[in-house]
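Bear in mind these aren't lab numbers, they're just calculated from the coordinates by the rules spelled out. Computed from a predicted structure; not experimentally measured. Cβ atoms are built from the backbone, for glycine too; each structure is taken alone.
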Structure 1
Amino acid sequence: MIVSVDVGTSSVKVGLVSNDGRVLRSYVSDVPLIFEAPLAAEHDLKLLWDLTLRGIREVVRGYEGSVEAISLSTYLHGLALLDTDFRVVANVMTHLDRRSSGMQEFLEGFSSELYGRTGCPPLFVFPLCKVLWMRREGVLRQGLKLCFVKDYLAYRLVGRHVVDYGVASGTGFLNIHSLKWDSLALEISQVGEEMLPELYEGGKVYDYIELPEVGVRNKVALVLGSFDGALQNVGYCAFGSEAVLNLGSTAVIRTLLRDLILDRSGEARFFAYYAVDGYRAIGGASNNGMVVVEWLKKLLNIGSLSMSGRVACSEGIYTLPYVAGERYPFRDPKLAVTIFGLRLEHGWEYITRSVIEGIALTVKTILQALEENGVEVNKIHCAGGGCSNRELVEVFSNVLCKPIIMHLSPRDAVVIGASNTALKALGYVRSLESLKDGSEGEHIHPIPEACTTYNKCFKIFLRLVRNAREVYSRLSVESHGG
């Protein structure tokens, strides 16, 4: 049996998974975001560890002697600070934290070279940008260590500062070609390698450990795994022309390839991360997934949302759903929620529909960039909490004009992917692709007429985004006295 740990942006999930891929037990605990400063969105690093340990204890109870491995998954782009004794000095700045957004413009001067070396555009979400902000604010002092969440869990488990290539690849510091810390990124940030974790392949056994505090006294393998997105793909065996659409707090589309593909347009519209076991994760992430829906529910003070059955953009209603700035493909932290075309006769059901369409149209822009660079996507697997809503998935299928598979347990993808990675590391299987998922669930097929409508809306949507970026850029200059 494998214990799979998934530390996500909104929750910590731990699963006990059998060797045939069945999740026998699950533990889930919500993780609160901390908003103690303007633009801040933090996690308590020690709480993440406490919840992880509690989850392992819960799922192994009665099976302590049957556990063969612990496999880890964490979210990307988090940055915390540790002292030399690995005590927490600063909370985790998550991908939703926008305090470093002002440093993105500085990094734009290195955009092409950084993207070519790391697969990461100069975005405010990356720890590289956050380090620049920390230096400016005097937070990053001499003698401190950078921490990306995964390495803190690993340290608590094995007593060594180590991180897998996958999580490291989402920091902006890893050279995507050599899989070593990148010299240009280190030079720009004035970070020495002694401040960073050791690098290791997450698809191999790192060490054998005991966890007597949770009753596991026999030696079990520790597999560092990768980041949550890559392991969603592994969980659904979505490689090559099969992609995963993640509808969690963010909205992401990605596939796993052996080849390294970068955006030839020079616009860096998608990422190219190392994933695990030689695969590369090629795709793009919008900051604005289900977090927008949760924001809207809170704004309207209602427990659930229903959407209009009519296509909102066909009635001239468009929403730019950028409640948290935007990463891909527009790379603009100044973007904000903007609604066009709303009139007296429209109720909030139209707003909901338009918000969902706006998220889907943003994902379509990323998909278009991938296809322009030769990444063919024929089928999409849906993962994350938003994939439990059939009506919402239908909108995405029609906007993307692709069939989408709704799995029975969309929240289990990462846990199963981490387990599959451990099975490969332990030698039970020859390749990750051989672990074909057998529970595909319901296939949602796009309606041709709806695809035609949304393709027309897509052109207008892109013009509105372009115009909005110009407006928000001018507003930013004027508000700062420019």
Structure 2
Amino acid sequence: MKQMHLFAFKNAGVGHTAVGLWRHPSNRASEYKDIRYWTQTARTLEEGRFDGLFIADFLGLADTYGGNADAALREAIHVPVNDPAMAVSAMAAVTEHLGFGITVSTTFEQPYGLARKLTTLDHLTKGRVGWNIVTSYQESAARNLGLEHLIEHDERYVIADEFMDVVYKLWEGSWEDGAVVMDRARNVFADPARIHPANHRGKYFSAPDAFLCEPSIQRTPTLFQAGASASGKAFGAKHAEAVFFIETRPDAMRKLVAEGRELVAQQGRAPQSVKFLGGISVVTGSSDAEAEDKFAEYLRFVSEEGTLARQSSLMQIDFSGVDLDQPVKYIENQGIRYILERFTKGDPGRTWTPRQLAREIGKSLGGLTLVGSASTVADKLEELMDTTDLDGFNICDYMPLECLPEFVKRVTPELQRRGRLRVEYDGTTLRENIAGANRKRLPDDHPGARFRRETPQSAILPEREGLISVR
């Protein structure tokens, strides 16, 4: 019986998947500025034996709807939003096993600097950091982060691929195992013979020198990816250790997982080594009736216009100036293509208008929504895993400090009773949460592994009294 991997899905701000729900009198999303909001969330997730917390990010204003950011500012659509990495150390300090998947864009970072930031966090968390690799889709981000215009969609993935080569050279190849010797007698902290320059000079990036950081426990952080366009799926099949997607139809989920595993195999990697996680929302209660009433109450606060404004940003289509009752048509642009494909090409049995699209997405609270008692929700989760070949779920936190504690209180024990969810963690690192005990490093069939080095014995400093070898 396949065990379930669970992540929680949040952003470091007020509004995320369920636009307008911040207005609910019990919603505590505005506490995102308080470190206790994050540490309480982390403790809850570890109690519920989640693999980790997956933190989305947005680098620009959602200003497509109406050609400005007014709707986004009014309805807290991805703004205000803080840096997703800043609370990780605090969350790690109050937990021992929970991992943290941080969203960072390859389009607006330099690999040498980002590699240091993520290695630092991996040291401080003792190997519990993951990186959700994105290429970004907003013109607003480009304008404010040094570009005149956003780079074309497919070229962003070409850039990302070179970015990965650079960070693999730094994480896997620059410092060998045993490079830190701490030889006090000879005044040698690190053996220069075991530390190598990256020697990278490519089309987009240059990193000629050695890495600034000694290797962390995982070396390369656990790698996540959520792109579902053709370029995104190919990139994920090559680099990702876990792939996240949002889809509201189980048959479409099954198709995405099957296609994903086939692409992974084409990369020469073990298809089951990559975990596929479906985005879902869960509304649970002491009974099915209580959960249904709660769900109906939540939906009263979801904003249809706000949902449409958010989708305008994600798809990069201004829905403010179109007939809301005419079918949505697919156009090639710089937005998140898979979302638009879902409502144009992905469902041959029907056409979608912007109004229908907004209502469908709004009532989902983020992904496929499961409503019911613990037993009902567990039944649905098991059925989804068995019929789609999913490895687990990314659960949207639409009511912060309420929906995840409810899940942990009710659904976690039920899944554990059925043998579907771990009772104890397999190891101490995020990669072990996903891949199993004693799997702290990238597997040998991962493309990053080819950058590893072996030190010739002749180059190693001889062992002497007073030498401490740190491996």
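General remarks:
- Label whose coordinates, when distance in nm of label points 7 Å out along Cα→Cβ at positions 52 and 452 is calculated, return 5.3 (choices 1, 2): 1
- Comparing mean count of other Cβ atoms within 10 Å over residues 148-155 across structures 1, 2, the highest value is found for 1.
- Comparing mean count of other Cβ atoms within 10 Å over residues 12-19 across structures 1, 2, the highest figure is found for 2.
- Once Rg/Rh (Cα atoms, Kirkwood Rh) is evaluated on every structure in 1, 2, the highest one turns out to be 2.
- Structure (1, 2) behind the derived value 1.6 of distance in nm of label points 7 Å out along Cα→Cβ at positions 76 and 188: 1
- Structure responsible for 5, 20, 25, 20, 15, 9, 4, 2, 1, with P(r) over Cα pairs in 5 Å bins from 0, in percent, for residues 172-219 alone calculated and labels 1, 2 on offer: 2
- Structure responsible for 18.6, with mean count of other Cβ atoms within 10 Å over residues 108-115 calculated and labels 1, 2 on offer: 2
- Comparison across structures 1, 2 (criterion: relative contact order in percent (Cα under 8 Å, 6 or more apart)) gives the highest value for 2.
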